[in-house]
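K.L.:
In structure tokens below, several structures.
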Structure I
Amino acid sequence: MYSAEISRLNPTCFLFLVDHSTSMQNPIMGVPGNPKKSEFAADALNKVIQSLVVSASKDMEIRQYYEIGVIGYGFEVKSALGGDLADRDLVWIDEIYEHPLRIEDRIKKESDGVGGFIEVSTKFPVWVDAVSRGQTPMCQAFNKAYEILEAWVEEHPESYPPTLINVTDGEANDGDVRVPAEKIKSLGTEDGNCTILTVHASSNELSRQIVFPMEDKEMPDHFSRIMFEVSSPLTPRMRETGEELMGVALEEGARGLVYNADIAGIVQALEIGTRPANIQS
């Protein structure tokens, strides 16, 4: 299980759900400059999409190894992709590469080799903008995801199963999200069921970050226990990637949940959830 080779014949799917509620205007914990959670989430997703573009690059072309979707939920529930990709639920990775909203000039710091840093200009493609308006219709977003992924697994029965990553800072206000989440986790291909990862961003620097818990008793309250139930156990490949990035062994059964995530926790969770395994060479 979870070992199918990813190829143009048998691609896989990454579907991101992004909280666009008003509370995402609040600053994220532990980040200089106090960026809004919505801004950091958008930046992190754009970086992950760019990483997927790079991993699909073979012999001077972008191969159709992945279909990508980004669904925002706040004052409305719809694709968060814009421009030429607007209103499309899933887009092939080569089309993603060809149609960013814009390319921004960013400055990043790099080592100068002698203990200091230099500022280097870099190009930063943007596919997803920051949004923070409305409530948290998470159930509606999960129901939309179910419809998208149900059709996808029917079309790709032999593929590596889809991965859904939900980035949020709050609790669903439109019902019990465990109900549509279980429906999604029941979908699958011959290689396994759909996997759900949850990244919960915090504004409270004093909150304890909980990374890939084993049991719901590790969670501090009812809401966090719901997030635990929604999240799938990490796949073997995800555990391997997590151990590589974190330097800590992750046991079988560890849930794909980072709760009260800081900047490092968000970045690591997204990379663990999207670093592909078994790509065709």
Structure II
Amino acid sequence: MKQRVITGVLSGIIFIGALLLMNTIVFPIFVALLSGMAVWEIEKAVGLKNKMIMAVSLVLSVAIPFIVHFGVKMPIAAFGGVYVVLVFIFMLLKFETTNFEQAVTAIFSSVCVPFSFSLMIVFRDIHKHFDGYTKIDGIYLLLFAFFASWMTDIFAYFVGSKLGKYKLCPKISPKKSVEGAIGGVVGAVLLNLLLLFVFKKFFFEGESILSYITVAVLSVVLSVISMFGDLAASTIKRNFGIKDFGKLLPGHGGIMDRFDSALFVMPVLYSAIYFINAF
């Protein structure tokens, strides 16, 4: 527990430091590092040893955040198709040691994971995508996404360890409980309402982009989504017989172990903001 807390505090300091430098080139570098390390962990977890596939997927996973940051216009479908072709060519060249499941995992992880991480940059620049939004709104939405995922995890852990009785998904994650899940949702809602209050009080210059009711509803939805993200990651780990994706964060595992739920939450939050502004 002590090691987990220390790692969490240090990780939080690094994360806050990245937020303070979010308007500099440091931020996309930070996002690209997270993306690259997460993809690397997934490919190692599934036993991928094809260095050609790992190299091209690593390049793509690091490049996508910079493409988003610099707003590079490119035919994504065409370049994505070329990438898929390359992966399967490299699989055939090393068919003795590379199977179809590993190749598909490489494609999936090196596209979905970087694009989800890159939404951190999109939230930062939310004022460029929607009328009436400011840079402060971008910071708020980014914190909203991580509060929804991390607060769910923290409250679910403590409530579940104290009150957990009924198993949530025993075949996937035996330690997770229904009581913990409820505690996670309640905790995420309360902390996100507190976050909105703080921003209304000290940071927003006018009316906030979201009401308290909207935040409460979205917090419930995002909290549940974050648990699905956590369970999806647990399914992958159980399928390949590993405890954690990595060892970079003592007490937590790897980058994917820490960000799995957030990678599910950010696309859903952005989609919600899109539809709120569309109607």
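K.L.:
For mean count of other Cβ atoms within 10 Å over residues 127-134, the calculated result is 19.6, so let me know which of I, II that is. Present the calculation step by step, with values, prior to reporting the outcome.
P.N.:
Details: I: 19.6; II: 12.9.
This value belongs to structure I.
K.L.:
One of I, II was used to calculate Rg and Dmax of the Cα atoms in Å, giving 18.0, 55; which? It would help to have the intermediate numbers written out before the result.
P.N.:
On the way: I: 18.0, 55; II: 19.3, 62.
Going through each structure in turn, the value belongs to I.
K.L.:
Can I ask one more? Looking at structures I, II, which one was helix-only ellipticity at 222 nm (-39500 (n - 2.57) for each DSSP H run of 4 or more, over all residues; to 500) calculated from, given that it came out as -9500? Working shown, then result.
P.N.:
Working: I: -9500; II: -26500.
It must be structure I, since only it matches.
Just so you know, all these numbers are worked out from the coordinates, no wet-lab data involved. For clarity, every value in this text was computed on a predicted model and none was experimentally measured. Cβ atoms are built from the backbone, for glycine too; each structure is taken alone.
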